[in-house]
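The data blocks that follow each hold one structure.
Quick note: the coordinates plus some simple rules give every number you see, no bench work behind them. Just so we're clear, the structure is a prediction, and the values are computed from it rather than from any experiment. Cβ atoms are built from the backbone, for glycine too; each structure is taken alone.
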Structure I
Amino acid sequence: MITKFHIDNFKSLVNFSMPCHALTCLIGMNNTGKSTILQAIDFVGCIASGNVSQWLKDRAWKIKEIKSQFKRQYKITFKLHFILQDNNYVWEGTLKLHSLNCDTERIVQIGSEEDILLEVAKGSYTFSSGLKKSIDFNYEGSILASLKEQVLNDELRDIKKFLQSVKTLELLDPLLLRKRARTTEEDIGIEGEKLSAFLYNLPQKKQKAIYQHIHHLFEHFENYHIKAKRSGWKELWIIEKVSGVPGTFFPFLNTEAKHISDGFLRMLAIFSQLQTNYAVLLFDEIEDGLNHEVMEYLLDVMLKSPQQIYFTTHSPMILNFLEDEVAQNSVILVYKDYKAGGQTKTVRFFDIPQIKDKLEYMGPGEIFANVNLKQLP
């Protein structure tokens with residue numbers, strides 16, 4: 001689990017740090033940088049995977065568009081504090097934007113003493129064993145993405161797997177969720193365009209878990225069905241019970257995904273990703289298209305999930321579904337500091353004294369609804 005996130009020179013994030021929890025809820029006015037924070041976490045995950053250029057291509061962004069306008073330097077520095085198997089680690093590095101690789105990088109285990117597991121500096125990399133090798137190959141992002149598994153010890157392999165297991169669902173597009181897909185990738189794609197193929201390849205046990213969640217919310221939901229078409233295309237259908245209705249000849253109603261509501265497809269996509277092996281999931285404006293009964297149940301499922309979850313929201317209702325103790329740790333106010341030129345800053349919402357005092361007689365969501373977020377910073 002990530003416990004602290006730091007990044008410098010990414011869009012409006014300059015020397016930016018934020019505490020992180022199992023569930024992290026970002027609130028704030030529009031255009032304060034909530035989505036930017038999710039993008040930055042996802043970006044660092046792509047550095048670990050060595051997919052920086054593909055990450056930019058998927059968003060149709062140029063390098064100069066992610067570099068902060070507040071600084072002249074052409075590099076992005078980052079630092080992740082995280083816990084893995086009860087051990088505390090720090091991964092930090094500097095990504096050169098001209099070459100898109102980390103020219104400096106360190107992974108350190110934090111204990112009574114610091115143990116440097118991997119260090120990249122001055123064209124060489126060094127393991128904790130003291131073995132030092134010059135870098136005689138080209139790579140993108142972190143050197144971890146290019147080093148062969150056999151040269152890493154078990155600890156570094158586990159760390160590599162964790163750092164590469166960030167999944168964003170900030171770009172979900174209802175139009176693409178409806179489309180046929182024929183790829184057999186291990187996720188639903190950056191915009192949800194591979195949902196039908198992903199569901200088709202899920203193990204039966206995980207498909208059953210998705211069914212149980214949706215059936216809990218909609219008792220007439222019978223199941224989803226993926227039709228395998230020619231040339232490997234997969235098509236998503238939803239099956240609902242209609243038996244017992246006078247004059248009804250067929251006991252089930254079969255509806256193709258192109259006629260299913262945006263909210264239902266979004267819910268199906270979210271539940272599907274909770275069945276993956278990703279360690280960190282990122283959701284932007286999670287309440288889009290979902291009513292409060294669905295959100296209450298979904299939030300409960302997320303709180304029980306082994307995955308670390310970040311989401312942005314504008315809904316006070318969602319905060320009311322959080323216990324006070326969870327809300328105090330998890331709800332982060334995002335704002336722009338215009339004395340610093342409009343840089344994005346954060347503070348724990350319920351660490352603000354006048355906000356914390358209201359918890360004695362108001363729910364978290366009620367406080368959120370009755371606070372002027374524009375004036376609060």
Structure II
Amino acid sequence: MSRPALRTARRVAALLLVAGFVASCGATPGGNATGSDGSAAIDLAAATVLDDPKAYEGETHASLASSAIDPVTDSPDQDLPVTVTDAQGTRVTITDTSRILALDIYGTLSQTVFELGLGDQVVGRDISTQFAEAAKLPLVTSNGHDLNAESILELDPTVIITDTSLGPWDVILQMRDSGIPVVVTDSRRSLDNLGSLTREVAAALGVPAEGKQLAQRIKAEVTATQAEIAAIAPSSVQDKLRMVFLYVRGQAGVYYMFGKGSGADGLVEALGGYDVTQEIGWNGMKPVNDEAIISVQPDLVIMMSKGLESVGGVDGLLDRLPAIANTPAGQNRRIVDMQDSQVLSFGPRTAEVLNSLAVAIYAPESMQ
């Protein structure tokens with residue numbers, strides 16, 4: 001990873017850490033089921049699509065269904081030792097994967113390890129890893145997403161897979177100094193690196209073939225879901241829903257708009273929407289202002305659930321960011337929220353995330 005990219009990743013990580021992410025249970029694509037927060041998760045193929053999604057009024061919560069981990073194999077053929085060059089350019093040799101820690105702010109890395117068929121070798125978890133198969137594993141994070149060096153060392157891991165989204169970074173350096181192989185993966189989360197991130201994890205654990213298989217499965221699921229979305233979303237630019245992703249934390253006074261290169265731009269595109277931030281050259285993640293919101297005139301705002309909760313719901317959002325009230329999204333209360341750890345996680349559950357958001361956007365009445 002280049003120094004500018006690393007600095008960007010760390011800024012994003014710092015922002016998310018301030019947010020105090022709270023994760024929810026894991027899931028894999030499926031039909032109608034109870035969501036991890038108790039609400040209904042609907043299959044897009046079975047949903048009743050709106051005639052005019054721009055005319056719909058009201059906020060919608062997108063939920064994922066809870067279901068079991070589905071590993072690509074129950075007995076992966078590991079080839080160890082293996083030496084890899086991680087995302088920071090560090091050469092790491094792994095000789096033993098009997099005690100794995102896979103840690104990041106979304107729980108994506110741990111779920112990837114489980115999906116590779118190595119879940120029985122995972123000895124601990126971060127707060128974002130809460131799917132049923134990992135629920136009894138001891139936590140190695142405290143105060144939200146802070147890594148706890150003592151808790152990690154107590155578990156005697158033989159390898160740590162992580163990224164730059166968790167801190168303090170000194171803890172990672174301490175683990176390396178203690179002799180534990182630490183592999184730092186790409187911290188970006190986007191549709192563009194779903195396969196490469198999966199293969200990074202698999203290569204470090206000596207299961208490249210399983211990594212290729214899992215990456216292909218994720219890609220196939222995402223491609224199928226995108227095709228379903230494309231079949232119901234308006235095709236012409238003028239008819240597409242004008243969407244924007246807002247990241248807010250009311251208690252901290254944090255109000256960001258996510259633009260090009262943030263991952264949110266790819267999410268909007270995959271959902272068949274039009275990313276309005278491109279009209280004003282909004283790159284990355286920057287504090288939002290009234291002028292920017294009013295100028296882009298979004299039809300729909302995507303948010304993280306805890307962020308919306310932190311400002312007191314839609315009423316609080318319109319009160320704290322009154323410029324939104326001067327947009328179609330604000331006038332129609334067209335806010336779609338999803339659990340913080342899910343919406344931009346871009347891992348094995350990406351197809352389900354897209355499905356659930358698409359239902360909330362194009363078929364919200366199916367969720368009532």
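Given a computed value of 37, 28, 19 for semi-axes √(5λ) of the Cα gyration tensor in Å, which structure among I, II does it belong to?
I
Suppose you compute distance in nm of label points 7 Å out along Cα→Cβ at positions 61 and 205 for every structure in I, II: which one lands on 3.2?
II
As an exercise: mean count of other Cβ atoms within 10 Å over residues 301-308, calculated from one structure in I, II, equals 22.9. Which structure is it?
II
Taking relative contact order in percent (Cα under 8 Å, 6 or more apart) as the criterion, which structure among I, II has the greatest value?
The structure with the largest value is II.
Using distance in nm of label points 7 Å out along Cα→Cβ at positions 173 and 309 for the comparison, can you identify which of I, II gives the largest number?
II
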